[in-house]
Structure 1
Amino acid sequence: MGRMRFDNFKMERLAMKVYAYTGCSTCAKALAYLKSTRRSFELLPIREKPPTKAELRTMLKIYQGNVHKLFNTSGKDYREGRLGERLSGMDPEEALDLLASNGNLVKRPFVLAGNTGVVGFRLEEWKDKGLRPLPKV
């Protein structure tokens, strides 16, 4: 699978925001799926421009306060920061500060669409959240 390029996607302001990383195969699969749904979205480079603290707070609500779900637990920064050991005793605001300051820590893709959102790419979860193909017109 080739590397995706951010300039191949529309970058105008749209209702759906997708934070992704060009070197992430899961992101590439999610973006291919999104393109197949014919939905418009704004693609943002997660490492250079992580989700805002407000966006992270929204996602935290979607995941019922489970801050662990927002972390990229397989990433180098997560391991080097020993976050696996530290996260359970960390204040949620401190965890959101970490995520907002380092896009490598955020589970990707990170998608916000209206009042719903999803992290990672599990197709059934995406469909359950309403991220299905639009009907052909």
Structure 2
Amino acid sequence: MLAVWAVASLVSSIANVAVAAVLSKILNLPSNFAQIAPPAVISITLVGVGAAVIVFAIVARVAADPLRTFTFVVAPIGLIVSWLFDVALYVSRVFPGTTGRGTIALMSLHVIAGVITVLLLRARGLSDAAR
């Protein structure tokens, strides 16, 4: 599972940093909105992908059909839960430069990392979980 986490983290981080840069320009996000900057994007991506891999390993051991259960039940719930943190960020305005556009941009990054991670876990996760 470590290899899946490493690949999913790397690919998701690269994709998210690239998309974040584009969205930052297109949406004209404030320059002081640090959550869309590469260090924040990469660190949160690593945490989110790590959580998904751990949860997948648990689902692989307990579910009758782990791929289906993870893909169509667990991952969508995880995505919604991850968005709650973004909504809380927006509502609390704890970080300078937080806007609705910035929050939507962050939420889109969760989708990108989620899709990449689910695809990689579906392709390789069960064989790694069996070890």
Structure 3
Amino acid sequence: MSRWDVAQSYEKDWWNIRKDELDLEFYRSFAREIKEKLSGIMEIDKKTHILEIGSGAAEDITFLESDHRYAIDPLEDFYSSVEKFARFRDKKVKYQKAKGEDIPFESNFSLILLSWIMYWITVMIQRLSLWRQKGC
């Protein structure tokens, strides 16, 4: 089993064990913190194109107000199958199963969120270069 497979198995098991006891509302404060830290740099509004890589159960993107929100996670099939997570998520976010190395959306994103995922991405330096070339 590869390091990637072990990590994905661990992540899925972690969320599965805790799904009933977790209060996902804590992501609201993270989204508020993102807005505060970006204040004076950029404003997040309905026109902001946002991508969250490693979106998990229902992370920060759930609470950011935009008409252009995209989210990817390699465990998306799992997260979307858990009723509690599916109910909590904002239905306007476009979720898709994908790795950060393989962004499936064609968009120029104004904001890319990478919460809790840097240690999962297998070839981060190459991908950052690719994102820059794509204009993300």
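For which of the structures 1, 2, 3 does the calculation of relative contact order in percent (Cα under 8 Å, 6 or more apart) return 24? Don't skip to the end; give the middle numbers.
Numbers: 1: 31; 2: 42; 3: 24.
Clearly, the read-out refers to 3.
One of 1, 2, 3 was used to calculate helix-only ellipticity at 222 nm (-39500 (n - 2.57) for each DSSP H run of 4 or more, over all residues; to 500), giving -24500; which? Write out the running numbers ahead of the final one.
Working: 1: -9500; 2: -24500; 3: -11500.
The correct label is 2.
Distance in nm of label points 7 Å out along Cα→Cβ at positions 80 and 96 computed as 1.1: which structure among 1, 2, 3?
Details: 1: 2.7; 2: 3.7; 3: 1.1.
The value was obtained from structure 3.
Here, each number is a calculation from the coordinates, and none is a lab measurement. If you're wondering where the values come from, they're calculated on a predicted model, not measured in any experiment. Cβ atoms are built from the backbone, for glycine too; each structure is taken alone.
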